[in-house]
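Structures are listed in the sections that come next.
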Structure I
Amino acid sequence: MCRWIFIGFLIIMVLAAGSAAGAYYYYNQMLEPVDPEATETYEVVDIPSGSNTGTIAGILYEEGLIHNELVFRIYVYHHNLGQDFIAGQYELSPSMSIEQLVDKIRSGAVYAETIWFTIPEGYTVTDIAARLEEKGLAEKDSFLDFAAEPPADLIEAFPFLQEAGDPDIDYQLEGYLFPDTYEVYSDADWRDIVELMLRRTERVIIEEYRQRMEEKDLSFHEIMTIASLIEKEARVDHERAIISGVIYNRLAIDQLLQIDATIQYILGETREFLTYEDLEVESPYNTYQNAGLPPGPIAAPGEASIKAALYPEDTDYYYYNYKYDDSGEHFFSHTYEEHMENVRRAEENLD
């Protein structure tokens, strides 16, 4: 009789051990992600203020982010994490384990909607203001007022802006808001956006470029001004350095730059053809009337144009004019006579 009692006890012990092992295995399985492959699938989940562990477990289960509510609650209780959750919206994925979900909700790294916007090369401050207003990130007129006279603390933070303090300059930030694609929070302050773009400009101007400015005995402001002229005049990359060379050649002999883009900047619009009346507009930016560089940049140059301004092609060209064909290229010439012949050729292409 005792033998059978002993055997029965052993059977009960084995079954209990098996059940415990099975329960442990099940528990660990329930801690794993619902869908490990869904690494690019996210849902914005709202955790209301005052939510307890049971409430959060229910929300996550309803959203398909956990296998089992009870397992979630046991995990939180076992690790004594019940008081550490922070209310808010979180971007969560079914590829996250319970441990990862808990860590995310405890971190307070709440989801915030972002907005992407692109500032193309050659945009003026006015263009940038319009783009930010279109994206709901700034009010155009307020932005332009800020760009015309940025506060002292901003200039102190970015010392290269001090060179743009000429009273003839329309917008002190013109040319310094680097053209690129940016991602910002939807509630971002546009002053923070300005600082973001200025930091991008700061990073682009590497030490090699600064040393090159010293070699050419030109200031940051002068290089950015030349780069902006190149940006607005060049239509194909391989001509940037050539156009830069033409600008330097004219500056070297005090020849008027006569760059159409400066007239278009004054007029506030891009015209394919300028009239003689346009060329007589009174402005310090008019390179048909004033020798040397304009007071400051006329647009935001990209890095390719900045590099062309620093490394102009050594050429004997003093003139260029658009070909008016499908190439996007210019005719380049050494003398005025050659230039006028190229103008005639361009007119034939135009016809």
Structure II
Amino acid sequence: MEIYYILGVVVGKTKLDYCLMFQDKVLKQGEVINETLKIRLSFRALLKEFQFPNEQIIICAEHAGKYNYPLIYTCECEMHKLWLENPSRIKYYCSGLQPGKNYKLNPKQIAIYASRNISKMTMNHQPNPEVEHLKQVYDELNMLEADRAELQLQLFEQKNYMSEDVFDVHAKRLVVLIKGFEDAIITVQNEIKCIFAVNNLLSNQMELLTSIEAIDWNVALKMIVETDAFTRFENSRQFSSHIGIAPMHKVLKINQHSTPIQDKGIKTLLNEAVLSVLKRTDSELNKYYIRKVKEGKDEKVVINAIRVKLVARMFAVIKSNQKYQPVFLGDLQYVHH
């Protein structure tokens, strides 16, 4: 088997911490500003210092959302082998800590994991430009909505802590600001719709996902963003583990406790989707819920099982490229024709 130099990287908002190893020996540790030019110069300096060819290095980093972008772009431009891994896999391998612990990886642990698990390596590629554009606009939308919510909360709460005259002046300013955020939100929402309108891949995925009971535009949009248009995860089980709704993993034994990497946004949207269908008496999922509860299953367990089913169905329609068609077999298993 070919021997590689391994560069373990911890990705942060403002910097990257790295550890270069060769055959379990640490050659160098350091940090670099998380900017494309700085990263490129730093990596070139490492190759020059230790005199090994570009094709003999593997860069392994944890998934860190948008903060990975400078690293991804650098590796694409410099033709480096980049392996983005789920942090929970590395944590479990290196320490056996269960998710839920306030525990941060260091670059040496990532390098050790990569050097001893080369057979599990999956190469990362430059993301689809349209998908990357969508993710960036979606992040902007979330920021605007969070800021608007904060101002709305102030408008609601501060009335009790100010004189009426002072509050009236304060409220007028808040209303103007809230209106500005609402206008910006509408503009960004329209930009997102335009992205879907001109991109066949994204529009097709949206159509497939919303053919599933309980999956509306918001859930589908979040799923497309979180999965990089269903290219980041191999199957629904991986994604369910990622967001913390899967039963204990057979290999990693990752339970359902929250972890720092889990995206609670999609869990919240899935919860809302489940609650909406449970209000509909004609819903197949509602009938499943009632039957399982009558059998003595805990309500929270049944709700989580429905969330897992919804995720499985979303991955199934994308993989088959056909709209969802319910088939009533036993526990409402999805069978695609």
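FYI, it's all coordinate maths here, none of it is from the lab. Please read all numbers here as calculations on a predicted model, not as lab measurements. Cβ atoms are built from the backbone, for glycine too; each structure is taken alone.
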Task: Entry that produces 3.0 once distance in nm of label points 7 Å out along Cα→Cβ at positions 183 and 223 is calculated, selected from I, II - done: I
Open item on the list: If Rg/Rh (Cα atoms, Kirkwood Rh) is calculated from each of I, II, which structure is the one that comes out at 1.03?
Closed with: II
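With Rg/Rh (Cα atoms, Kirkwood Rh), for residues 151-190 alone computed per structure, which member of I, II shows the largest figure? Mind dumping the intermediate values first?
Working: I: 1.04; II: 1.12.
Largest calculated value belongs to II.
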- [ ] Please state which of the structures I, II yields -15000 when helix-only ellipticity at 222 nm (-39500 (n - 2.57) for each DSSP H run of 4 or more, over all residues; to 500) is computed from it.
- [x] I
Task: Computed 13.7 for mean projected area of the Cα convex hull in nm², for residues 143-302 alone - originating structure among I, II - done: II
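Which structure, out of I, II, was mean count of other Cβ atoms within 10 Å over residues 159-166 derived from, given a value of 9.2? Display every interim value, and only then the final one.
Details: I: 15.2; II: 9.2.
This value belongs to structure II.
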